[in-house]
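K.L.:
Take a look at these structures.
None of the figures in this text is laboratory data; all of them are computed from the coordinates on show. From a predicted model like this one, the values you see are computed outputs, not experimental measurements. Cβ atoms are built from the backbone, for glycine too; each structure is taken alone.
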Structure I
Amino acid sequence: MEKTRLFDALAYAGVLPFVIGIVMQATGVELVGVGGRLWFTAYSAVILSFLCGIWWGGALNRVGHRHRIALALLSNLACVGGWGALMLYRTPWSLPILMLGFAFVVTAEARLNPNLPRLYDYFRTRTRVTYLVITCHLIMIVTILFTD
């Protein structure tokens, strides 16, 4: 088991921009002309792509993995879905699509097991953080309903 404290801390810190987006939306604050909805949606799409990039790297580095091709194809599918959701950020579909993307990633990781066993602690943290991110999406959806 490898120690992953730094990566665990970074994973939890990665929730902060989601919270900032929610606060921006709730208060109507913009940063450099960007409102909370776009801030949140763009960050969500980037993080979803980042998570899928880890699958891509796993598929490249673990040649003997039995789900190697599925990992490569599904990582691309989720990334394209995240990009499409970003393009729809002004619609009611954007955040549910991104939220489903995160739910897909956490579910698929549990089934496809793309991770090295020695990184168990990090991926346990990542699963917890993903559930926090899904919760942030639900909070943002409600916030948008009350602020738009």
Structure II
Amino acid sequence: MKSAIISFSSGIMFAIGLGIAGMTKPEKVMGFLDFTGQWDASLMFVMVGAIAVSALAYHFVAKKRASPLLVESWHLPTKKDIDRPLLLGAALFGVGWGLGGFCPGPGVVSLATGSLPAVVFVAAMLVGMMGYSATHERTPQDEE
């Protein structure tokens, strides 16, 4: 129960942060991606802040603790090479972000508004996830 409460609270804080940062507004995201027009650089500060917090947390927490507080072990990526599936996935993610104005977290948070673009984006994301699952074998590494 403690784990569920902490997870839910973390999710709520994340959703509030996305809302405050403007990441749930497709027009703000599109403005950030519009380098040739009226570029809105404000989301750069959100990204730099997130990277800084993650880097500090990794340095001061993940590298120093044998395990997280609520689960038995860390689930860190082990794959280090850059391959075709990684590049294709990153490109697909970027195209989806650019066309829809959402990335997965803000898209899910935006469902609370009931906006049609958020519903369409999340539905398309779920179809893509199901399509991937249906066409790719699960490996032992996926289970970790």
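K.L.:
As an exercise: mean count of other Cβ atoms within 10 Å over residues 32-39, calculated from one structure in I, II, equals 10.6. Which structure is it? Present the calculation step by step, with values, prior to reporting the outcome.
P.N.:
Values: I: 15.6; II: 10.6.
Structure II accounts for this read-out.
K.L.:
Tell me which of I, II gives 33 when you compute relative contact order in percent (Cα under 8 Å, 6 or more apart).
P.N.:
Working: I: 33; II: 25.
The structure behind it is I.
K.L.:
Output the label of whichever structure in I, II has the greatest value of FRET efficiency 1/(1 + (r/R0)^6) of positions 16 and 136 (r between Cβ atoms, R0 = 35 Å, to 0.05). Present the calculation step by step, with values, prior to reporting the outcome.
P.N.:
Details: I: 1.00; II: 0.55.
When FRET efficiency 1/(1 + (r/R0)^6) of positions 16 and 136 (r between Cβ atoms, R0 = 35 Å, to 0.05) is computed for each of I, II, structure I gives the biggest number.
K.L.:
Could you tell me which structure in I, II was used to calculate Cα extents along the principal axes in Å, for residues 48-119 alone as 42, 18, 16? Mind showing how you got there, number by number?
P.N.:
Numbers: I: 42, 18, 16; II: 44, 34, 26.
The read-out comes from structure I.
K.L.:
From which structure (I, II) was distance in nm of label points 7 Å out along Cα→Cβ at positions 40 and 72 calculated, if the value obtained is 3.7? All intermediate terms of the calculation are to be shown ahead of the outcome.
P.N.:
On the way: I: 3.7; II: 4.6.
Going label by label, the one that fits is I.
K.L.:
Ranked by mean projected area of the Cα convex hull in nm², which of I, II sits at the highest value? Present the calculation step by step, with values, prior to reporting the outcome.
P.N.:
Details: I: 8.7; II: 11.1.
Looking at the calculated values, the largest one is II.
K.L.:
One of I, II was used to calculate helix-only ellipticity at 222 nm (-39500 (n - 2.57) for each DSSP H run of 4 or more, over all residues; to 500), giving -26500; which?
P.N.:
On the way: I: -26500; II: -20500.
It was calculated from structure I.
K.L.:
Follow-up. Which of the displayed structures (I, II) returns the greatest value of Rg/Rh (Cα atoms, Kirkwood Rh), for residues 24-87 alone on calculation? Before the final figure, lay out each step's value.
P.N.:
Numbers: I: 1.20; II: 1.13.
Largest calculated value belongs to I.
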